[in-house]
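Just so it is clear, none of the values below were taken in a lab; they were calculated from the coordinates. On a predicted model such as this, the values are computed, not experimentally measured, just so you know. Cβ atoms are built from the backbone, for glycine too; each structure is taken alone.
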Structure 1
Amino acid sequence: MPTTQSQLSPEFFATMQGKALEAFSVVADMNHRVLQGLVGLSAATAKEGLRTFAELQTATMESAKVDQAPHFGASSETIEVLRQNPFAWYQKGLLGVLEGTQKTYRLLEANSQVVTRSAERLQASADQTGQEIQEALNTSVSRLKEIYGRS
C-alpha cells in the first residue's frame, strides 16, 4: 500500500492526535464511572452486611429474653416431683424440650427471613450497579464510534 504525501500531512497527524486524546478522555471517563459503580456496590455490600448482622443479633437477643426451658438439675423439688409422680416429671421434661425446639425453630425462621431480605437488597444493588456499568460502557462505545467515524 503506497503512502502519499497527503496522508502523512501535519493535519493528518493533528487529527489523529486529537482523536486519540478524545478517545483517551472517553476511556478515562468510562473507567471512572465503572469504578465509581463498583465502589458504591462495595459500600452498599458492607452496609448491608452490618445491617444483617445487627438484625440477626437483635433476633438472637429477643429469643434469649424469653424464659428458658425448665432446668432438670438435681434440686430437692425435682427429686420430690419425680418420687411422687414420675410420669408428670417426664411429661414436664418433654414439654420443656418441645418448647425449646419451638423457640429454636422460631429463631431459625427469623434469621432466615433476615438473610433472605438482605440477599434481596444486595441483588437489587448489584442489578442497579450492573445497569449503570452497562450504560457507561454503551455510552463510551458509542462515543468512540463517533470519534473514529468522523473524517
Structure 2
Amino acid sequence: MTEGDKKKPVVHLPAHESAVRRMVSDARQLPYRAFLSLAEAKGADDGVAVFEGDWGGQIYLVVRAFYIRCSESVLQQLLEDLDAMRWCEPEGARVYYEQHPVGAGISGGTGGGAVNPEVWVHEELREYEPVIRRVLRGEQAGLNG
C-alpha cells in the first residue's frame, strides 16, 4: 500500500456548526466558533444568528443575537418561510448561532452575508425586511402574520 492509497480519516462535523463556514475558516486557518443555542449566542457580545439555505449555498439573513426577542421556534418558522420563498429545500435550511464581529463577512453562497449593527437581509429579500424585523422583535409570529 502506498501513501496515496491510505484513506483519509472521516471528519464528523458537530450539528451546530455550518459546514461552509467551518471549511472556509479551516482553509484560512482562522478561528470558527459556533454556539449551541440562541441563549449562548446572546451571552457573547459578538453572537449572531445566521439563516442559511441550500446547505450554505444561500445566506438569507444575519442578525445580532442581542436584537432577537422571539423564541427559537419562531426563528425556525422564519427560516422555513424564507427558504420556501427562495430555495424550497427544508433539509438544507438551518439557523446557526455563531461568533462574528460587526463588519465581518459571512461565508456562503449567493454572495454570502455580513454582520451589520442589527440585521442584514439578502438583497433579494429586502422587501420583507420590515416584516422580518417585526418577527425578530417578537411582534409577529411569522412572515404571514
Structure 3
Amino acid sequence: MIRLAESSDVAAISALEVACFGDDAWSEALVRAEVESEHRTVLVDEHADDLQAYGSIHLLGDLADLERIAVVPSTRRQGLAAALLTALIQQAREMGAVRMLLEVADDNTAAVGLYESFGFRTISRRRGYYAGGADALVMEQEIEEAR
C-alpha cells in the first residue's frame, strides 16, 4: 500500500537508505527534514506493516524534482519502483507541476530503463558527478505525458 510518509516512518526510511545507498545514504536528520517539509512529498510502499520502498519529490513552482526512489534490495524487480513513480508523478500533477526532473547514475541501467519507460528523456549529463566517477544523467518528463 502506497501512502504519505509520517514522522514515525523516519527510522525505517533511514534504514532503507543505508541498505540501498551505503555511505551515500541520507542521515536520519535529513530524512526527517524531507518527511516533515511542506515543499516535499515522501511516499512509502508498505506491505504487512513492513516498509518496502519509498520515494520523494521536491516541488519548486511548477517543477517537481524527483529526489529519491529506494526499494529494499530483496524486493527489487517486483514493480515497487514503478508503482511509486506513478504515485509520485500523480502527486506532482495534483500539486501543479508540469515537468519532473531527476538525476540518475548513467551506469544504473535498471533505473535508467525505468525512467525511460515512463517517458523521461536525457537532457544533460554531469560528468563524474557521483562518487566513483559515474556520470549523472539529468532526465526530464512533461507531466501531462505521464502514464
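Given a computed value of -7500 for helix-only ellipticity at 222 nm (-39500 (n - 2.57) for each DSSP H run of 4 or more, over all residues; to 500), which structure among 1, 2, 3 does it belong to? Checking each candidate, the match is 2. For distance in nm of label points 7 Å out along Cα→Cβ at positions 18 and 50, the calculated result is 0.3, so let me know which of 1, 2, 3 that is. Considering all the candidates, the number was obtained from 2.
One of 1, 2, 3 was used to calculate semi-axes √(5λ) of the Cα gyration tensor in Å, giving 74, 11, 10; which?
Derived from 1, not from the others.
Out of 1, 2, 3, which one gives 5.1 for mean projected area of the Cα convex hull in nm², for residues 42-129 alone as computed from the coordinates? Of the structures listed, the value fits 2.
When relative contact order in percent (Cα under 8 Å, 6 or more apart) is computed across structures 1, 2, 3, the figure 26 traces back to 2.
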